[in-house]
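Alright, structures below, take your time with them.
Values in this text are rule-based calculations from the coordinates and carry no lab data. Quick caveat, the model's predicted, so the values are computed rather than measured. Cβ atoms are built from the backbone, for glycine too; each structure is taken alone.
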Structure P
Amino acid sequence: MSWDQRWLSPGVVALYVHVPFCARKCGYCDFASWATGRHDPLMRDYATAIACQVEELASTGVLAGASTAYFGGGTPTLLGQDLPRLVAQVVRSCGGLQEVTSEANPDSLTPDLIESLREAGATRLSIGVQSTDDHELRLLGRLHDSATAKERVRDAVASGLDVSCDLMCAIPGQTSGSWSHSLHDVISWGPSHISVYPLQIEDRTPFAADYGQDPSWNAEDRQADYMEEALMLLKDAQFRRYEVSSYARRGKQCKHNLAYWTGLPYLGLGTDAAGMLTREAYQRLQAACPQLPALPREAFRIRTRVLDGRSRLAGRRDLSQLSFRLEFLSAAQAAAEDLMLGARLTSGIGAELIAAASEVLGEGRVATQLSTLVSEGLLKQCGKAYVPTKSGWLLGNELFGALWDLAEDQRTQTMEVRP
């Protein structure tokens, strides 16, 4: 899809559904999720409300071109058999989905649920393993142990679903040896995709209160060492890095996440779910959401975030009842943002994106900034593309900030909309 097509798409390419329920809240987590009893009727009401919203959305045509769907959380598998029913509704409503992913935690994933998800149309599971060291898992506050994670991952692989595993580094109790052991363990379980990322200690979380902002086990140089070790081990195991934290076997990259990183429009449903729409897709969404305001003339890209809490959302099934936070980006801001996102990928910022961004931002300005980043060692030129260097990976904030600066005016118009 050309960049003009991305920027002018009449619908969305990806749908994200947020499930804000967890059996227990982890001490490092600042996501929109809440500890919820396994039999709390709120979860079924919430899933039913989302299913109704998806069906209503389908009637607007905004989902007609959707190729991926992703169920994240929280812990979607805490919904039990209500999750496959929700997956089936999304598959029916979108029609042409090529990839359907659900996040899962080992403690709430069962062989029966795996099979039900496969039958409902799921193609992929992303399992939150985080570590295969039981001491580290306890310090993180995870409910599963290594043996359960191993069993559930192998069950999922055996089912025929594509399987991704998440691993976390720079965590309490971790050593280089235990990190290497976790990587070797997960590789041996047979997933086709592995995401590795350093723990970020977020403000207003129990970890921030307990450890402060810079404990030695989470220092930037230690994070970098662990990520470098993962790169070497996963490369030896035939996993190819395609994004700063993501590795996949050939052909097994996550299409949904690639949509985020390559400027494709997406829509988020559920508490705190985010979306990114073109003008055309926004206007289609207005057909079901009359509470949405007319677009400002200069708005080129619209970011959305659902403001409704889980209880309110569960009790109101119509899209016309949703509250949103809206952010309007200009064409220059959208182009700069796409350059920034492209720098997350090992394929880098391609010639087509550079040409499209240059039309908006000015060829001279884009070329000068790319050359500056090459001279600073953050990018390197590979053919007609500019790809991040090792320093670019490690100093991502500097790299991304320099590309975002091309927008000149970084201020965006925001507003909250309530029915």
Structure Q
Amino acid sequence: MKLVDSIVSQAASLSAIRRDLHAHPELCFKEERTAQRVSELLTQWGIPIHTGLGTTGLVGVIKGTRGQSTRSIGLRADMDALPMQEFNTFAHASQNPGRMHACGHDGHTAMLLAAAQHLAQHRDFDGTVYLIFQPAEEGGGGAREMIKDGLFERFPMDAVFGMHNWPGLEVGKFACSPGPVMASSNEFKITIQGKGSHAALPHNGVDPVLVACQLVQAFQTIITRNKKPIDAGVISVTMIHAGEATNVIPDHCELRGTVRTFTKEVLDMIERRMRHLSEHLCASFESQCTFEFKRNYPPTFNHSDESAFVQKVIKDMLGDKQLVHQEPTMGAEDFSFMLDKVPGAYFFIGNGDGVHREIGHGGGPCMLHNPSYDFNDELLPLGGSLWVNLVHAWFK
């Protein structure tokens, strides 16, 4: 295992940084303390920084000393936390009620800081490294906002790469594959307008709850009968809101949920069929509907050459057995906006089987977005070393 000695020797300080970030989680576009902490460290290491991209995002710039090449590479880490209460009781648990680093963004930031410190001290490469510390991945589209603020115009990159921890995948293993990695994220809101009445006299009204039940079932025919079986697609109605009393048929009912696909073609078809079913099924029950469909994040799609490059770096660093196939997931990731603009790849680093977590919250790896989750600090030297090896291999 070819880890970078200077990063390994800093494992304790890196863990302290990560745990400090974990103890002070901040939500999307409000990562003021986190961004300030990152800025202080980069400045301390002699790395010029550019702040204010996507509100609280920042970019550090490290230029190599081995030549005057215009080649460049971007490395991205996300900084924001989730709006949820942490269950852990260890010393570095969240000090901000209702906010928690339950997806490991504190670890992603610390791994990139580990690489930044080493690269700032050992600039033996020919090119420029852009360190992208991104806000608001958790639903805010921080990557999109940084791009709107001129990320790729101000810092031209030949390629951009992102890394995410994955619970259940053994520590020391990485997953990287070309093609679709994560799905698009989309949400819908359907308001069915019926006619309220006494529940004992349903013939005097138009029951929107009955229409909603029919509509939820009808949506699944899109997946089973309109979509090709070999294409991936998910429609999940996750909220149904209606009524205030047991003896009153309400006058309206609201449905909300999410749609996930790997391709725009499947997404277009699902949205079209959902709208058609909503409007015509409601009309058949003498009710009306308002259909709203919002496209949040596009699919995360790895470029072939850049994925092959990451795979080679992993194999050279750790051996062939430490690289596994990256199975696509229907979760979403706003790094997709960056990959839509610049070639690159998004890959996973194993977070282990959960033995690093505090005892008392059950066994197993404790998946992401769980109130008992914690990033595994054993990954910090590993992830930091991978970033450094990636940089040196790129400029070779």
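Comparing distance in nm of label points 7 Å out along Cα→Cβ at positions 226 and 386 across P, Q, which structure shows the greatest value? Spell out each step's value before the answer.
On the way: P: 3.1; Q: 3.8.
Looking at the calculated values, the largest one is Q.
Have a look at P, Q and say which one yields 44, 23, 19 for semi-axes √(5λ) of the Cα gyration tensor in Å, as calculated. Before the final figure, lay out each step's value.
Working: P: 31, 30, 20; Q: 44, 23, 19.
Corresponding structure: Q.
Using relative contact order in percent (Cα under 8 Å, 6 or more apart) for the comparison, can you identify which of P, Q gives the largest number?
Numbers: P: 17; Q: 25.
That would be structure Q.
When Cα Rg over 2.2 N^0.38 Å, for residues 66-137 alone is computed across structures P, Q, the figure 1.47 traces back to Q.
I have 0.35 for FRET efficiency 1/(1 + (r/R0)^6) of positions 106 and 282 (r between Cβ atoms, R0 = 35 Å, to 0.05), calculated from one of the structures P, Q. Which structure is it? Going through each structure in turn, the value belongs to P. When mean count of other Cβ atoms within 10 Å over residues 130-137 is calculated for each of structures P, Q, structure Q gives the greatest result. Among candidates P, Q, the computation of mean count of other Cβ atoms within 10 Å over residues 242-249 that gave 20.0 used structure P. One of P, Q was used to calculate helix-only ellipticity at 222 nm (-39500 (n - 2.57) for each DSSP H run of 4 or more, over all residues; to 500), giving -10500; which? Only one of P, Q returns -10500 for helix-only ellipticity at 222 nm (-39500 (n - 2.57) for each DSSP H run of 4 or more, over all residues; to 500), namely Q.
Quick check: -0.65 is what I get for log10 I(q)/I(0) by the Debye sum over Cα atoms at q = 0.12 Å⁻¹, for residues 218-321 alone, calculated from one of P, Q. Which structure matches?
Values: P: -0.65; Q: -0.60.
Among P, Q, the structure yielding -0.65 for log10 I(q)/I(0) by the Debye sum over Cα atoms at q = 0.12 Å⁻¹, for residues 218-321 alone is P.
State the single structure among P, Q that was used to calculate FRET efficiency 1/(1 + (r/R0)^6) of positions 10 and 34 (r between Cβ atoms, R0 = 30 Å, to 0.05), giving 0.95. Computing FRET efficiency 1/(1 + (r/R0)^6) of positions 10 and 34 (r between Cβ atoms, R0 = 30 Å, to 0.05) on every structure in P, Q gives 0.95 only for Q. Consider the structures P, Q: one of them gives 2.9 for distance in nm of label points 7 Å out along Cα→Cβ at positions 18 and 154 as calculated from the coordinates. Say which. Source structure: Q.
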